[in-house]
Structure I
Amino acid sequence: MDGDSEQTANLIQNVHNDFVSSIEYNDENSLSCTIMIAFIAAFMYYHQPIREFPCGKGFADIVYLPLHNHPNRPVIVVELKWDKSAEAAISQIKERQYLESLREYSGEILLVGIDYDKKTKEHTCVIEEVKKLYHEYIV
């Protein structure tokens, strides 16, 4: 939540190593489950994570929407990549206009791009904060 991309990538890498078998390690579903395990503490503030959330011109891999009694929590949009870059994941969120499907939410939205290198098993992360003012987004 504090925007520390490096720490987030390290935590996700630790969860991925600890909870996913080596047989299924290089699998998109395994990476999605890793994210959900890593964010398990968020369930007190967020609805159940939505996988393949229809957004704009595509589907966001995972979206966390705040519970109605926690309206000050940011919406979290997660896009996963492998063997590309976390920046490419953020670009996809913007290019495919995922935020258009979140018009009813006001306040902060966190764009989270996570990339996984299959060869080195290294994870990288980029987090961008977007503020919504009226009907416009400010990155």
Structure II
Amino acid sequence: MALLSVIRRWHLRQHIPIREIERRTGLSRNTIRKYLRSDAVEPQFKLPDRPSKLDPFAEKLTGWLRQEASKSRKQKRTAKQLHADLVALGYDGSYGRVAAFARGWTADRLLEQQTSGRGTFVPLAFAAGEAF
């Protein structure tokens, strides 16, 4: 459940004091007051756009991952091997970034290939005798 709506419900409907809300949520009183005064539905945190050391090599790594996806499990290169190949090309970043990129790419690919849930309509109410 959304934290802001819980805080508002506790304070406005159930008349729970801000100090008690502070104890329950672990947030500071100033933060709770800020949430009560704001009109936002959910707090938004600004994340700066930070370039990654992997950005110049992302296209090459994506191509490799596309090639590896068509191979059998035993013939695929591991993320460590992909990292070693990138280091040979001049990448000086960590293995963790490469592994995280590969995990994200794989998850995105699985979502693209997923057919159930996209464009499928299942009626939840049936007329008499229609279900069978």
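To test your reading of the models, identify which of I, II gives 1.9 for distance in nm of label points 7 Å out along Cα→Cβ at positions 48 and 112 when calculated. If you can, show how the numbers build up before the last one.
Values: I: 1.9; II: 3.2.
Clearly, the read-out refers to I.
Out of I, II, which has the highest value for relative contact order in percent (Cα under 8 Å, 6 or more apart)? Show your work: numbers first, answer last.
Values: I: 22; II: 17.
Checked I, II; max of relative contact order in percent (Cα under 8 Å, 6 or more apart) sits with I.
Going by Cα Rg over 2.2 N^0.38 Å, which of structures I, II comes out largest? Provide the component values of the computation, followed by the final result.
On the way: I: 1.01; II: 1.75.
Top value of Cα Rg over 2.2 N^0.38 Å goes to structure II.
Consider the structures I, II: one of them gives -8000 for helix-only ellipticity at 222 nm (-39500 (n - 2.57) for each DSSP H run of 4 or more, over all residues; to 500) as calculated from the coordinates. Say which. Don't skip to the answer; put the middle values down first.
Numbers: I: -8000; II: -15000.
Of the options listed, only I reproduces it.
Just so you know, all these numbers are worked out from the coordinates, no wet-lab data involved. Predicted model, so just to flag it, every value in this text is computed and none were measured. Cβ atoms are built from the backbone, for glycine too; each structure is taken alone.
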